[in-house]
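Please find the structures below.
Coordinate-derived values only; no laboratory data. Values in this document were obtained by computation on a predicted structure and should not be read as measured data. Cβ atoms are built from the backbone, for glycine too; each structure is taken alone.
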Structure P
Amino acid sequence: MSQAPEITIETREDIALAAEMYDEFGYVLLKKIVPDAALREMTEQLTCAQTALIEGNLESRYGTELLDEPGATVDGKAHRHYVINCTDLSPAAHAAAKHEALHDIAKVVLDSADPWLNDYARFGVVFQDARADAGSKYSRIGWHADYNSDEDGGAWPSFAFTIHIDGTSPANGFLRVVPGSHKLEIDKDEIGSWAFNTVKGEVPVFAEQGDIILHDYKLWHAAARGTADGVHGRRRHVRGAWFGGDRLSSDHGIGTFYKNAAR
């Protein structure tokens, strides 16, 4: 297939084509899935949740020091880059994470009659706010595959989805992927050792507001740091995963998490 892996979902045939793209490349960009009004509502709800977490007015289960190192600042003020389990706090994010197109694509690419959204275990669905400012603790992520985090887990296969609140660019950072790498096998520590280096065959993936990127649980990917400070270097998105394997128990918690991606 020579077509670039992006598509606007309008018909059942588009679902099939998106699944073909995903199978070949290991990722697919779904254009303008989240309407502007829903995106505005999501942004407002998640910004309020983030502020409440920063101010100590939100339960600790919505924050994480495993992903979000303490001490981050933006403009000299305390900052939290992650709000985990965010679909509890944002009905708009919950609706987008359960979008019919994601469910329908999951049935095909995960080969499951009953794929499921993980919005309750490990980190659930996460609101992420990357910054390039000097006080930031989250600006980029090194090479890894999501499968690296728990290779013995029974929930796989899976795809991650990233709902873009901000469009991406060199100014605020963007996804880096190696197309087709989901079909290769390489040790997680070797992938992790690549850190932020250039990898043969990698390509940038740029998204607009309201787009959703899906990527396979074995795809090698990283995120570039933005080059701009302040609001122009801000990269906000909602990220979670659909699974086709065993459902995690309701009391699973974080469970096993192997953190090999450089920060």
Structure Q
Amino acid sequence: MTGDTQQDELEESKMPLIDHLIELRNRLMWSIGAILIAFLLCYAVSDKIYNFLVQPLADLLAGQGRRMIYTGLTEAFFTYVKVAFWAGCFISFPIIASQIWMFVAPGLYKHERKAFLPFLVATPVMFLTGAGIVYYFIFPMAWRFFLGFEFHPDGSNALPIEFEARVGEYLHLVMSLIFAFGIAFQLPVLLTLLVRVGIISTDALASKRRYAIVGAFIAAAVLTPPDVISQVSLAVPLIALYEIAIIIGRRIEKARAAEQAE
């Protein structure tokens, strides 16, 4: 009876190909509209978003009369556009995720929808967690490290080395790191989802632990600036998240085995 019930659910959710395409178009239009509206709203307050992103550096240079510069005539304008689009994608992500879910959900069984929904909720939470960690903890340490290479000679003829940031380069680095940490923190969501659908087992994850550690440091070297602090700061959480995924995956496997036994 269970198999017949699931088949009936799937039959009820079937629709012709043209209806699928129309549904996909509608979902894409809602998503693009959400991004566009969020972009326009963020552009109206792009100066405040800029202040937020530059605050970790401003805190370290407070009272020194420092400034940001731009060397291209259009650089400042396009920097504000990039910041507004980046923030707009952040704000509109829940709407985009809900549109993806509404497009995919009709093709799933009822128990599959219940299984996938927690992962859909966990995705933005883990992304914001990674973004918060890099903003509040990694940025102050990394910027302090880089500013330590400034050179101010005392009473000699040597020329000083002083940091004077280009606004475009700085914001590109900040936005890239926030995005990288947010994506990296999706690791436990992805791994537990793979365990949940039975594509991979926790025993396989545990046996590949040493490769995962090497992969974490390689990913950190690619995604972060070339300094030890930033790389270790990303690699260590990745390894911890890998272990957390194994623990959660084992609980999922135990629950699945108990259901099968019943």
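Annotations for the structure displayed:
- Taking relative contact order in percent (Cα under 8 Å, 6 or more apart) as the criterion, the largest value within structures P, Q is that of P.
- Distance in nm of label points 7 Å out along Cα→Cβ at positions 76 and 228 - highest-scoring structure of P, Q: Q
- Structure with the greatest value (metric mean projected area of the Cα convex hull in nm², set P, Q): Q
- FRET efficiency 1/(1 + (r/R0)^6) of positions 116 and 140 (r between Cβ atoms, R0 = 35 Å, to 0.05) - highest-scoring structure of P, Q: P
- helix-only ellipticity at 222 nm (-39500 (n - 2.57) for each DSSP H run of 4 or more, over all residues; to 500) from the coordinates reads -6500; which among P, Q: P
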